[in-house]
Structure P
Amino acid sequence: MTGPAAIAIGRDGVVVSGPDAGSFLQGQLSQNVLDLAPGESRWSLLLEPTGKMVAWLRVTFRGDDDYLLDLEEGHGPSVVERLGRFLIRIECTVEPVDLRMLAVRGPGAHEVTTDATVRHDPGWSGIEAIDLVDTAVERPAGVADLAADELDLMRIRSGIPAMGREITADVIPAELGLVGRSVDFDKGCYTGQELVARIDSRGGNVPRRIRVVEIDGAVPPVGAALFGEGDESGTLSSVSRSPDGAIALALVHRRIEAPADAVVRWADGEAAAHVRPVPGAG
């Protein structure tokens, strides 16, 4: 890739606005929203009281007691429902909105400008990236077209989990490598905080952790099993074709200490694999 390329994709939005919007979100999200400057965005977790995941989302302060949450398409209703459970004697509204996101990737991505409400570097390792989010977005002249499978390949290589794939109701943030970029440990209490704080105080030790899996010469299906040291140690949750075969993400049991060799097996095949830490993580 010699210059920026972009793809416009659907994105779910939730608008939280009103006099109590900031204090309400401060008690629900893992990020500090009260010190956001107008136009500033941060990644945040929305958790169940048990500490299990509801959503990984971006929160943007638009000024005047108005916040925009955006996340992957199809998962906005769960955020509206979860926030609504705690909306008791609170002077703010929680409303869904349909959004579009221009995902710009590659050299020069940070130079691409539009009048989008949200302009945020998503922090993908090894590639220049910017997300531009609004109710409508258009690819500027001079920016190449980016295919959906290319974007997914970049996501997997960067170790970025996706809602409905790696991020499900039975996982906790520490397993997904999201705590460092999504949690402010100095902000005070929020729903689901206890489990996050307890695991962090114990060094982030969890039974499984998100890993990048490189597969030799074959493209296994999502759901293929990962074996290491003879034991089943994970399941592929995202898979993309790569020049040498495939690359995938999986939540891998700690018995496999990355980097390590492994085997991927599915109904009609198997292939050698290599388990790597996600970029920037252990």
Structure Q
Amino acid sequence: MHAQSWQTCDADIRAFVQRFIRLATDRLGAANVTGVYLHGSLATGSYYRPKSDIDLLIVVPDRLDGGMAAGLNLAIARLAEKRPTVGSLEVSAMTADTAARVPIPTPYELHYSAAWHERVLRGEVSYDAGRTDGDLPAHLFCVRRRGVCLYGRPIAEVFGDVSREAFLRAILADAGEILEGERLLEIPYYGVLNLCRVLQALTDREVYPYSKDEGGAWGLRRLPERFRPLIAAVLDVYHAETPVREAQRETGGVRWNREDLLAFRDYAREWLSASGLPNGSG
């Protein structure tokens, strides 16, 4: 399957994203939306319809009150149920001040993802002040370098730069979660490709927000030969045209070799340990 980008994506995906923009501007009022921005695979040209997520950021001029945030997030959850793909919708909203300054830890106004879906529908999400997300520095780093402005002010006018250190801390925390226990067995192709791009970012002189495709291609070239069949296999599953059910999305519907995955996990743990960087694994 050929990778898609925002410029080349299927018409129903583009229409869904445009519905999201209309929802945000209708709910908040156009004057209260600084912009809507795309990051992740659809922005970097490595979107694969059967598996990839749609990743969006909303920037607003000022903090959202709890009722406004809850109402918008509920509407987003209901819209997500009508998405044309198995891949999830992931959304974060933040103030223009947060986007410009990127304080650490990084606060947000609301968050939606598949993992939050039922909690949002049941009204179990708190919208009080003080919520932060450790992934946001990595998302903002990506937006600055590879994002797409879908609505509102240009990226360069809205987003401040994210330090190399903040970006690395965020992606290392994500790697640490993948390396915990036997978590990699549960998310094999996502986990292997994500670890590849983390190692690539840590190896290359210029830190860059690589896609899973780019990380996998780097892994085939640069990691020990004994891991190349595994990396090639996860890339094949990531690229596969065959649709998968929601329950199969994390494995791609494939039975993976446990020993191969755990050997790769151990290699990544050792690599990060030797580098002197925290890997968060246990």
Structure R
Amino acid sequence: MKQNLPLLPGPIGVFDSGYGGLTILSKIREVLPQYDYIYLGDNARNPYGTRSFEIVYEFTLQAVNKLFEMGCHLVILACNTASAKALRTIQINDLPHLDPQRRVLGVIRPTVECIGNLTGSRHVGVLATAGTIKSESYPLEIHKLFPDITVSGEACPMWVPLVEYNEADSRGADYFIQKHINALLCKDPKIDTIVLGCTHYPLLLPKIKQFMPDGINIVSQGEYVANSLKDYLYRHPEMDSRCTKKGKCHFYTTEAEEKFTESASAFLEETISVQHISLE
């Protein structure tokens, strides 16, 4: 049954399981600074990458519902695990009865669309959470557009905790980052392009570049998702008209406010204020 959701124009919702989506939000705000945004981080239940399809879908739908209730007509799942495990089900099964005029978009398709122009060898690697790798979303989407490209994936279960617990610059991080880069390149030495298939991973970029061999393209999702959203709003003026444009951004977390503020401010290089929110 259709919910009684706000009809007035509202902000664009950006959802992630933790801090990683801030890397997407930051790039979106660079490209589209005039829009209003709500960022919702489900930090209390992070990480999503090791959870089952059913649980990721349940948690993601709760977040989407909350953002709709807060006035969003358009929600970006700035989380690869949610995009891989929940997006399609929400689009097909839930939106028609929640509100067929509202939209939920993911981060995998915009990332995949750029791959064909970046790889010369036609061998691509994906570093992502166990959930995203298990879903095979990247090989499936890449092969739809570029059937000639060979895709290899490597799950990096420790990388998100390194970010969430502010250990990205530690020597412990060196071990796990080098381990998974080497493992991926052992699977296919012809790889010349590697997708960072988790929105947390750009926060590990200095370390990733340190251990990545020369000549390999590193695809960080933010700019591709931001430009794809700009194009989407241009092609869908009816949705653009439902998005408010005062240049404001509000942050919400399911975790303790102080912890989120401290970490998020470091990632965004600006001081933010955040409010606690419950999704259950």
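Comparing mean count of other Cβ atoms within 10 Å over residues 127-134 across P, Q, R, which structure shows the greatest value? Checked P, Q, R; max of mean count of other Cβ atoms within 10 Å over residues 127-134 sits with R. Between structures P, Q, R, the greatest calculated value of FRET efficiency 1/(1 + (r/R0)^6) of positions 71 and 223 (r between Cβ atoms, R0 = 25 Å, to 0.05) is seen in P. Figure out for me which of the structures P, Q, R the number 37, 24, 19 belongs to, where Cα extents along the principal axes in Å, for residues 95-158 alone was derived from the coordinates. The read-out was computed on structure Q. As an exercise: distance in nm of label points 7 Å out along Cα→Cβ at positions 39 and 239, calculated from one structure in P, Q, R, equals 4.5. Which structure is it? Attributed to the structure labelled P.
For the read-out helix-only ellipticity at 222 nm (-39500 (n - 2.57) for each DSSP H run of 4 or more, over all residues; to 500), a value of -15000 was computed from one structure; give its label from P, Q, R. Value -15000 for helix-only ellipticity at 222 nm (-39500 (n - 2.57) for each DSSP H run of 4 or more, over all residues; to 500) corresponds to Q out of P, Q, R.
No lab work stands behind these numbers, since they all come straight from the coordinates. Everything quoted here is computed from the prediction, not taken from an experiment. Cβ atoms are built from the backbone, for glycine too; each structure is taken alone.
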